[in-house]
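Every number here is computed from the coordinates shown, using simple stated rules; none is lab data. These numbers were taken from a predicted model, which means no experiment stands behind them.
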Structure I
C-alpha cells in the first residue's frame, strides 16, 4: 500500500549522525521514535512526521506535546501511529515482541490515555500495519506464505497494510545469531516501510548508524552488541537487510541514500552519499 504525496524524505534516527541534518525546503522530515522531541532541542526543528516502532517510544514525546498545546509550530507534525498499538496488550503481542510498557505497572493504560488526548489536540493518522510475526504465526492468507521467498519480494509492497519487518519470525529471543528476527534494525523493519507508505521516491538516512550512542544520550546498546552477542556476524546480518532494500529499488521505487559521510555510520559502506 503506497500513498501519493512526498517525493523526498529525510528520516532521522537516534544515532549521532542525525546532528549533521539541516532541513531543506524540498524535502519532508520523518522523526523516528525518541528523536522527537529531542530534535527540538538539538536541531531546532519540528518534523513533518513522527512514527515509532514501539509504543513506549511515544511516551516522552506525547507528554511533551500535551504540555505544549499552545505551541502552534508543533501542529505541523503529523503523528503516525500503527493501528496495532490502538487496542489491548493481547492484540499488540500478536504482532510484536516485548515493550517496556508491559513491564511498567499501568504503562499500557497510560499510553492509551495519552493517545486519546493526542488525537484530540494534534494531527494523528492511524496507519494500517501487519508484521512478520503476525504473518508467520497467525496468517490465514496462503498467498502471503511465500512473502520471504526469493522472487516473491513484491508481495510485501502489494499489501493494503504496511508490513513491518524484513526477517521471517523465528523467535523473540536474541541469542547470538541463532535467531534472526530480533536482530533487525528499525531502519529496515519500520522506518523504510513507513517511507514507502508515505509515497517517498527518495529516502535520505541520518542517525541509523548501527553502532555508537544516541545523539541525545550515552546509551549505545543495540540487539547485536549486547551481552548475548560476540563477533560481528549479528550486525553484518542486520546490514544485509538494508542491502536487500537497495536491491528491491525497482519494486518499491525508493532511492535510499545517506546524508552523512561519517564512518561511524556502518550503512555508509554501501549507501551512496548525497549532500
Structure II
C-alpha cells in the first residue's frame, strides 16, 4: 500500500481532486492507496452555519460512488499542524504544501507536474439525462469571495446567461455550496448541460462526464475539467459565454461531443 497525504480545505473539488488522483495512481500502479487527509479543524466542523453537512460527511458520501472504491482507503488527521497548516506568523506564505506521495511519483514543488486526476463514478451512478435540464452555479452565495479570475462575470452577467437559455425552452436548476451533496449528485447526473464558474461541484460533473461549459480562460480549468468547454467572458472574442448561449444548439452539440470523448477515453477503468 502506498501512502498519500493531502491538505484538506472547505471545497468539495479539493478533496475530489485528491480522490481522483489517488484512484488513478492506484489503478496505474496496481497498489492500493492510503489517503491521509489533513484538516485544520475538528471532525464536526461546519465551514458555514448553514452548511447541511460537514466536509467529512461529504467526502465519505461521494467516495461511495467511485469506480473501484476499495482501491483507496481514507484516514483523517484532525486539528493538523506541521506540513500543511502554518502558524499565524506564516499565513502570508504564497506556496502552501498541498499533497505528498510516499513513492515520490508526484512532487508538490513549484513547476513540477501535477498528479493525473481523471476518473469516473461507477456506471450505475449515471442516470437518464433530462434533455431540457441545465444545471448551473455561480459564486454569488459562497462563504468567501473567490479569487478574482473566478469572478470575471458579474451577477448581472449570470442573469443574462440564464435568461438566454431559459428563453430557449431550457429548465434551470441552480446549485450553491449549501446544496446537500446528494442533491448536487442527482441534479448533475440528470442534467443535459452544466454552465458554471470554475469550482464548487465541477469534479462531480467530471466524474459523470456531464456536458459542461466553464466560464474561464485559465489553463488550470483544462487540468481539472478536461471534458468541458472553456468559455471566455470577453465580448470581443467570438466564442465567449454569451455567444455560446445565443447559439445553444452548437453549445449542446459541442459540449456533448467533448464529454463523450472523455468518457470513451476513461472507459478502460471499467475493464479491470
If you rank structures I, II by Rg/Rh (Cα atoms, Kirkwood Rh), which sits at the top with the largest value?
II
Which of I, II yields -9500 for helix-only ellipticity at 222 nm (-39500 (n - 2.57) for each DSSP H run of 4 or more, over all residues; to 500), as computed?
II
When relative contact order in percent (Cα under 8 Å, 6 or more apart) is compared over structures I, II, which one is greatest?
I
